[in-house]
Structures are given as structure tokens and as C-alpha cells.
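Undergrad: The next part holds the structures, each set out as C-alpha cells.
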Structure I
Amino acid sequence: MNRIDTRFSELKTASRKALIPFITAGDPSLEATVPVMHALVAAGADVIELGVPFSDPMADGPTIQRSSERALVRGVGTSRVFEMVRTFRGSDATTPVVLMGYLNPVVMRGIERYATEARAAGVDGVLLVDLPPEEAAETRAVFNAHGLALIALAAPTTSEPRLARLAREAQGYLYYVSFAGVTGAHRIDTGSILERVAALRSQAASPVVVGFGVRDASTAAALALCADGVVVGSALVEVIAEAADVDDAARRATAFLAPLRSALDAAGA
């Protein structure tokens with residue numbers, strides 16, 4: 001088992017829900033990324049999703065798009081992201097790190113080289129939002145050979161045959177997108193999500209987590225009723241974007257995430 005499987009096994013034993021924050025590598029600053037990652041873990045993060053800046057982030061809403069643009073201006077690319085993970089691993093050997101991004105940088109680097117360098121840096125999984133399951137076999141095989149999980153996305157618009165395939169092939173965790181759209185929505189229909197995720201969990205080979213539109217503790221707790229965990233991204237990215245310095249970014253991350261951790265633990269009690 002890699003760190004992701006180990007962490008979800010620990011959570012299941014403890015009857016706890018996974019809290020998975022997303023931040024963009026290099027935002028709000030190059031220096032802040034690793035300290036913010038550590039602050040998130042201290043505040044209760046179980047897995048960290050680290051966004052790889054990309055010039056055409058088509059699945060992301062305005063908040064994460066702007067975050068990605070700022071990071072690109074600072075020169076953050078794949079190599080810099082790997083270095084950030086390597087630095088994080090210097091004092092955290094257990095928290096799973098999943099890179100979330102797009103296929104183009106992987107292909108440009110070469111799948112084999114990307115997987116080798118990602119694993120050496122301490123990455124545990126990769127989520128490529130624009131890689132459909134029908135075209136994922138080669139990438140999955142290479143990633144798996146290096147101990148990397150290829151995390152898959154499912155959405156309300158996913159057909160039943162494709163949903164069954166995603167559930168069957170899921171690795172690490174299956175990320176259920178709460179609505180058909182981009183990240184950062186302010187309103188989601190928790191009722192319909194609960195029903196769909198419950199059905200998905202009954203057939204998935206891996207834990208199912210919910211993301212897109214999780215903005216506060218109450219929403220996280222509501223979605224945790226049916227999911228194995230929740231992902232929070234845009235709301236967190238927005239909070240830390242205005243940080244004055246590294247210490248302020250870490251404080252903002254802690255203040256944002258701690259209430260979500262408390263809410264998830266209370267919901268599971």
C-alpha cells in the first residue's frame with residue numbers, strides 16, 4: 001500500500017472522514033507553499049492535493065485560474081512542484097500528496113520520466129482532470145509501476161457504463177465532482193449528491209470523496225454523511241491569496257481548515 005491507501009485504512013479504522021485541502025503550488029508565494037502544507041496537516045488535513053499550475057486550466061473556476069496564473073508568473077512548473085514536495089517530505093513522511101493538474105505537462109515531460117521524478121520527490125498520486133478513462137491505460141500502467149495512484153474523477157453527467165468502469169478501476173480514491181461545472185461554485189444540491197455518492201460507494205473499489213463547491217464546515221459535514229471524505233479548494237485558495245507573508249498564509253490556512261476538521265469529526269461521532 002502507498003500512503004493514500006494507508007491513510008484511508010487508518011481513517012476507516014478510526015471511523016473518521018478524510019479532509020483533503022487543495023492549494024496551488026507557488027501561490028500565494030513560492031516560499032509559502034511548503035509552510036502552508038505543514039499548517040494544513042497540523043490543522044487536520046489527511047491528504048493534500050497540490051495543484052500544478054497550467055496555462056489553460058479548463059476545469060477550474062476563476063479563483064484557481066487566477067492562482068495558477070500567479071504561480072506561472074513566478075516560474076512554477078513541474079520541476080518546481082516536485083522540489084516543493086521533496087522539501088515537504090523532509091519533515092513529513094506520512095501525509096499523502098496528490099498532484100492535481102492536466103495531461104499536457106505529463107506528456108511533454110514524458111510519462112516515464114514524470115512518474116520516476118514524481119515518485120522520487122515523494123508524490124503518492126496524480127489526478128489529471130482531462131485524461132478520460134478510455135485513454136488512461138498507458139499512463140496508469142506507468143504510474144502504477146512507480147507506485148503512483150492515478151486518481152479518477154466522476155461527475156453527475158458521467159454515464160452509468162463509464163461510472164461503473166471508474167468505480168471498478170479506482171485507485172487511491174475516486175473524486176466525485178459535486179456538480180457539472182468548474183471549481184468554486186457557491187451553491188450545491190447536497191440532497192442529490194448524497195444519493196449519487198451513496199450509490200457510487202456501493203460499487204467503488206476505493207474510497208469516494210466529494211469536491212467542487214465545498215466552501216465551509218456545514219457543507220463539508222453534510223457531504224461527509226455519504227462520502228469517505230471531502231475536498232476543499234477554491235475557498236481555501238481564496239483565503240490564503242491575500243496573505244501578507246508566509247506566516248500569515250500559514251495562519252490563514254489553519255484558521256480556515258480547523259473548523260472543517262471539527263465539523264467532520266462531529267459528523268462522524
Structure II
Amino acid sequence: MNIKILCPLWGHEHLDITDFCLQIREAGYDGIDTWIPEEPKEKKKLFDALQKFELLLVSHQHQAHGKDFAAFKSSFWHYLELTAEGGPMLMNSHTGRDYFTLEQNLELIDIATEFSERKGITVAHETHRGRVGFSPVVMRDYFKARPEFVITADLSHWVCVTESFLGNFSAELDEAVARARHVHARVGFEEGPQIPDPRAPEWKHAVDHFLGWWDRIVETRRKAGDKVLAFTTEFGPPPYLPTIPFSNLPVANQFAINCYMKDLLRKRY
């Protein structure tokens with residue numbers, strides 16, 4: 001199985017997309033994890049850069065919104081269509097809301113499943129705070145109701161929400177491992193979704209927990225016969241990345257951290 005490692009645009013939106021694609025290609029990334037611009041000129045520039053530098057794309061649906069469920073559902077349809085543009089290897093979706101009912105969120109999952117089958121592109125639902133997958137306890141019902149429901153495993157959110165390294169959620173973690181089709185390689189801790197710096201020895205215990213979970217996902221997908229599995233090194237910018245009080249300077253360089261994670265994953269897998 002081929003492991004592909006992608007860099008997030010998140011935190012680098014201020015850069016020219018062509019320059020950024022060159023930067024990540026030179027840094028040794030295989031592709032980019034980003035949302036698709038709605039403005040045609042920006043969209044073309046992104047697609048041209050991906051082609052020029054031969055980068056893979058995982059597209060990111062996070063924009064769906066609405067003052068009520070009906071409005072959100074309509075917006076969700078729109079952004080699924082947009083996110084499918086550009087030939088992504090996979091679509092990562094921030095699906096639903098934590099305050100929608102089970103039935104409402106299942107309706108959105110069913111929409112994404114039908115869309116995925118029609119387009120031939122996997123839609124993986126991210127385990128993200130505020131969304132359908134925000135908690136392992138809540139996910140029990142979704143896993144039970146939809147055997148075909150697949151996820152982007154961003155387990156940093158579960159660690160934060162449960163204030164634990166998931167020791168009491170072995171069944172839910174087993175399901176997450178089995179259903180993961182994409183991994184957001186960010187390390188969280190009991191009080192937050194992102195440790196300050198994975199290179200620091202005081203955070204080795206957290207990094208080791210996540211590496212163990214990612215090992216299981218890689219082995220599961222390998223045994224399933226998958227040819228490719230994508231990781232996104234998704235350490236984010238401030239305020240995910242802590243800052244020094246008063247100066248508001250970040251405690252580390254986001255791009256350097258993500259490159260460290262890229263090299264760690266490349267060596268491991």
C-alpha cells in the first residue's frame with residue numbers, strides 16, 4: 001500500500017497558491033488538503049498549480065451553513081458539488097452539526113453516500129468537534145445505523161472532547177480504525193486538540209498514543225487491499241498553535257512542525 005502525505009493549505013491562505021504548491025512539492029509532499037475556491041479565477045489557479053507540480057488533492061468541505069436544517073441541507077448539497085471539482089482522490093467533509101438530531105445528521109450522511117456513489121469519489125466524514133463525529137459516545141449510534149459510513153480520523157478531537165486518550169472507548173476506537181479512509185495527523189491532548197510541538201520530549205506520550213492508532217489504521221487498510229492511504233499533516237496555525245502571551249507570537253513554526261510530521265510518517269510507513 002502506498003502512503004501519500006499531504007500538506008494543509010490551512011494556515012497558509014495568505015500565500016499565492018502557485019508559490020505554496022511549489023513550496024510543498026519542494027518540501028517532499030505528495031499533495032495538498034484544501035477547500036475548492038468558489039471564485040472561478042482562484043479555482044483555475046489552484047487546479048493549474050496542482051497539475052503543474054503534479055500534486056494530489058484531498059478536497060475539504062467545511063463551508064456548509066444555514067440558519068436551520070433545511071438551509072444547511074441545501075448548502076451541504078452545493079458544497080459537495082463544489083468539493084468534487086478538480087478530481088480529488090477523496091473528499092473530507094465537516095458533516096452536520098452537533099445540535100442536529102440523529103435523524104437529521106443521518107439524512108446528511110445518506111446524501112453524501114448517494115453523492116459518493118454517483119461521483120465515484122469517497123466522501124469521508126471527519127471526526128471533528130461541533131460536527132456529526134464530535135464524540136465517540138455519539139458516534140456509536142451513527143456507526144450502528146450506517147455500516148457504510150466512513151470517516152476521516154482526526155482523533156485529536158475525541159481526545160479533547162473526552163479529556164482522555166480514549167481508554168474507556170475501545171469499541172468506538174475499533175470502529176473508527178475500521179472505517180477510517182483518511183487520517184488527519186494532528187496530535188491532541190486531554191485539554192486541547194493540538195499539542196504545542198510534537199518534537200518536544202514532554203509530549204512524547206501523546207505522540208506515541210496517536211502513532212499507535214495510526215499504525216492500526218495503516219495495517220487495517222493494508223489488509224483490506226487498499227492501494228493508497230492519505231495522511232494530512234494537520235497541525236494548524238494560531239489559535240490551534242499556542243502563542244506567547246502579550247506578544248501573540250506562535251511558540252513554533254507551523255510549516256516546520258508539519259514537515260517534521262511528514263518525515264516521521266514517511267520513515268514509519
Structure III
Amino acid sequence: MNERETALPKDSLTFLGTGGARFMIISQLLASGGIWLNLSGTEILLDPGPGCIVHATKRKLKPEKLRAIVLSHRHLDHSGDVNVMAEAMTEGGLNRHGALYAPADALNSEPVIFSYLRKNLQEVVVMEEKKSYAIGNVTFSTPVRHRHPVETYGMVFKTPEHTFSYIADTSFFNGITEHYKAEMLIINTLFLEPRSGQGIGNVPIEHLSVPDAVRIITEIKPKIAILTHFGMSIWRAKPWEIAERMTQATGVRVIAARDGMVFDLAELDG
């Protein structure tokens with residue numbers, strides 16, 4: 001075990017990227033590598049966008065220790081490195097193990113994972129609305145399908161000690177807060193202000209904004225909320241300053257994630 005592995009908290013989240021959507025991907029002003037979960041020895045990779053393998057190895061995280069890769073949806077900023085991470089998780093196919101969890105449309109008509117790599121995995125699981133799944137000593141549920149152009153799910157993770165929710169890409173909809181009550185929230189917050197209508201290529205604009213995140217945090221009242229998956233408008237407005245204002249407005253500690261940030265779940269015990 002190297003020094004970096006020893007230094008990681010027992011229950012932690014490492015943000016391998018905090019940028020979201022196409023312009024962040026092509027500029028890499030913020031990385032787009034997803035989130036690495038280390039939960040009492042169960043390691044799970046969440047939404048490995050482009051650059052995930054680079055940022056994981058840079059931080060001396062070991063893909064062969066992963067038990068699973070989980071995709072909230074098929075878009076490039078969430079799945080761009082799924083193939084290389086599956087290859088790394090299975091040590092080039094020499095060690096057949098691990099699972100991939102993803103919505104049906106990420107696996108069927110235009111799959112994001114190569115067929116030869118699927119054979120190296122022990123299991124490929126199609127996620128569905130209102131279902132629960134177990135990975136080692138961790139369970140997670142996909143309580144509701146999101147409002148997004150492709151099939152998309154957020155997750156509620158439960159460990160032996162903590163519960164936290166990951167609110168993936170979506171527009172705000174009535175009842176969303178009922179599905180994600182937890183000690184901690186991770187909220188993909190792309191826009192500074194609400195947007196609607198059609199975007200590039202007439203694709204519907206369906207992402208959360210800062211006012212949406214404020215409403216969600218105010219209604220759920222978690223111990224801590226972490227904002228991530230920032231678009232250009234938030235980046236230019238300085239997300240750390242936005243988080244500070246949100247803390248004052250909601251009475252909840254709000255953190256703007258940073259590329260490479262390691263969050264220790266023990267902070268929820270205070």
C-alpha cells in the first residue's frame with residue numbers, strides 16, 4: 001500500500017473532475033473525470049467522463065480495486081472513459097471481475113461499452129426506476145427517472161454508517177426532493193441561472209441551476225451539500241463564492257467541489 005492510499009480516509013469521495021457539459025469537456029478548464037467512492041473498502045466509480053483514467057492514476061487510485069462502475073446516463077461527460085476504466089478495472093481482461101451499472105439506453109441501441117470489454121466484466125446491470133442494488137457493503141437505489149434528454153437516474157447511497165444522494169443531470173421537477181433525502185447531497189449544478197427551451201442541435205436544456213440547488217437544499221436540509229458538474233457560467237462566477245452565499249441563504253454548509261478534492265464522510269458525524 002503506497003502513501004497516497006494510506007492517506008485516503010476510510011469513507012471518502014474523490015472528485016476526479018467538477019466540470020460539466022460540452023464546453024467544459026473540450027476546454028478542460030475543469031476536469032471531467034467523475035467521482036471515485038471509497039466506502040469502507042468498497043470502491044465504486046461514478047460517471048467516468050473524459051480524463052478519468054488520467055486523473056485517477058495521477059492520484060494513485062487503483063482501478064483494479066474497483067468493484068463497479070456506475071453511469072447515471074449515456075452522455076459523453078458522464079461516460080467518455082467507461083471503456084478505458086473497464087479495461088483498467090479488469091487489468092486488461094486478465095482479471096474478470098467487477099460490474100457495470102447503467103440505464104438501458106446506454107447499453108442497448110448505441111452502447112457506450114465495447115462488446116469485447118463487456119465479456120471481461122462479471123456482470124452488466126441495467127438500472128431501472130425505483131430499484132435497489134448492492135455492491136459489497138454498499139447499497140444504492142435509483143428512485144426516479146430524471147427530466148433529461150436520455151434515460152437518466154440519480155442515486156441514493158447507503159453505507160453501514162452514512163447515507164448520501166447524488167442528484168445527476170436533470171431539470172427541476174415537483175417532488176424531486178422527496179426522492180433524495182439524505183445526510184449529504186451531491187448536486188450537479190450546471191447553470192448560474194435557470195434556462196429553458198432548446199440548446200445546440202435542438203436538444204432540450206434540462207439541467208439544474210443555482211436557484212434550483214438552493215430550493216433543493218432548503219427543502220431537504222442535509223448536513224452538507226456539495227455542488228459539482230459546473231458549466232461555464234458558474235465557473236466564471238466563482239463557484240466557491242456561490243457556495244458561500246448559498247450557505248448563508250440556506251443555513252446548510254454548502255461546498256463547491258474542486259478538481260481532486262477528497263471529502264471525508266466522517267465530517268458528517270460532527
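Undergrad: The value 12.3 for mean projected area of the Cα convex hull in nm² was derived from one model only; which of I, II, III is it?
TA: Clearly, the read-out refers to I.
Undergrad: Given a value of 12.9 for mean count of other Cβ atoms within 10 Å over residues 67-74, calculated from one of I, II, III, which structure does it belong to?
TA: II
Undergrad: For the read-out distance in nm of label points 7 Å out along Cα→Cβ at positions 27 and 235, a value of 0.5 was computed from one structure; give its label from I, II, III.
TA: Going through each structure in turn, the value belongs to III.
We did not get these values from a lab; they are worked out from the coordinates using the rules stated. Computed from a predicted structure; not experimentally measured. Cβ atoms are built from the backbone, for glycine too; each structure is taken alone.
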